[in-house]
Structure I
Amino acid sequence: MGLVVRMSMGVLELILTLKNKTNPVMISDSISHFIINSLRDNSINLYEAYLINMEAIKFERLGYTQIGWNSRVRISTCLALLNQKLLSDAFDEHVCAKKVNEWAMEAYQLNREKRLHFIMDRYYDFLEANQNTILLEELLHVRKNYDRLSFDDGPYLNEVFPFHFYSPENILLDPNKKVIYCNNKKIDEHIEDLIVVLNTL
């Protein structure tokens with residue numbers, strides 16, 4: 001009963017929605033929609049969104065690694081993992097960064113979209129871009145010029161978490177900004193409760 005009392009309406013609605021789903025990809029999609037809506041109305045901070053997104057990634061991965069779900073890895077999957085890796089680096093979450101890096105390399109090998117793509121052509125380099133100013137500036141340039149880019153050359157980093165709300169590259173390029181984010185890793189109780197529930201699904 002204590003968990004229910006502390007949870008916000010948005011969190012409760014998400015949990016009720018997830019109880020009716022068994023497909024891990026559909027669960028991941030529902031979590032992603034919750035993150036987008038919560039970032040839009042400023043009800044969660046970037047660190048909370050990052051932690052919740054880690055759960056979405058876990059479910060999506062189940063969809064393409066477990067037999068029976070028939071989900072496929074696409075370029076967008078790899079971009080989502082790249083963003084999460086850069087955010088892990090931005091928050092100095094080294095254990096998480098290592099795990100996401102492993103999943104990203106796995107996804108790269110499983111990717112079914114075999115075509116030229118500015119990030120996929122140098123994917124392993126971008127995964128280690130956290131201390132490479134040139135690569136970070138290249139990613140930031142693409143993010144800032146998203147509206148002028150060709151649809152055919154996408155998808156782009158803005159199209160997956162953290163979408164247009166935050167820029168991992170911007171945080172990594174600015175040491176002062178990085179310190180601020182690392183020192184403000186606050187988690188509200190209802191978000192802690194949500195993560196507990198997601199780990200029991």
Structure II
Amino acid sequence: MADEAKDTRARLVDTAIRALARFGLRGATTRRIAADAGVAELTLFRHFRSKQELLATAIAEFRPPIRVPEPTDDVAADLRALLTAYVTLTDEQQELILGLFAELLRHPELLPERPPPGMSSVMGEVVQLFRHHQATGRLWREEPPEELALAFVGPLMARFLLRSVLGVVFPLDPEAYVRGFLAGRGADRGQGER
């Protein structure tokens with residue numbers, strides 16, 4: 001019985017984040033969320049006191065479905081794996097990401113905790129990848145690992161937004177992208193990967 005309640009709660013949380021992204025704050029009604037989750041609206045209210053509580057929980061627990069690679073001894077391979085994971089995420093979850101960002105911009109009150117813990121955990125994993133390669137001497141140590149992560153992922157996010165919102169597509173060569181990053185931020189700045 002406890003497993004069933006846990007599954008129902010998880011389904012409601014997942015459905016709520018997707019409904020918020022797709023239908024907006026007003027359109028993500030408890031009736032719609034319950035129906036899409038395959039439960040009665042009363043069941044939803046057994047798990048959450050209000051729509052606000054459900055959405056707050058959904059946002060706090062939302063973890064983008066990306067598999068951040070475990071650090072290895074090959075910085076270039078790790079960065080290619082991260083790039084591939086990011087591109088896959090933005091290709092497969094475009095509607096969810098754009099819709100969620102739009103609603104969070106329109107309704108900042110939905111974000112009492114910044115950044116939300118689920119998203120923060122993913123960002124922490126990405127930063128840890130860069131921190132690992134700094135500690136092993138494969139990446140430049142003079143820049144905080146958070147800045148390295150942002151320098152790597154930021155242009156990928158810009159490409160995603162330009163493509164998704166404006167239809168502007170720039171070709172992406174993963175090998176060249178990683179080589180360029182390492183040429184500027186590798187352990188021997190300007191000398192590329194080691």
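Here, each number is a calculation from the coordinates, and none is a lab measurement. Note that this is a predicted model, so its numbers are computed, not measured. Cβ atoms are built from the backbone, for glycine too; each structure is taken alone.
Here are a few things to note about the model shown:
- In this comparison of I, II, the computed figure 1.5 for distance in nm of label points 7 Å out along Cα→Cβ at positions 12 and 28 is attributed to II.
- Each of I, II could give relative contact order in percent (Cα under 8 Å, 6 or more apart), but the derived value 28 comes from I.
- For log10 I(q)/I(0) by the Debye sum over Cα atoms at q = 0.08, 0.12, 0.17 Å⁻¹ computed as -0.27, -0.61, -1.22, the structure of I, II it came from: I
- Answer label among I, II for the case where distance in nm of label points 7 Å out along Cα→Cβ at positions 52 and 76, calculated from the coordinates, equals 1.9: I
- With helix-only ellipticity at 222 nm (-39500 (n - 2.57) for each DSSP H run of 4 or more, over all residues; to 500) derived as -22000, matching label from I, II: II
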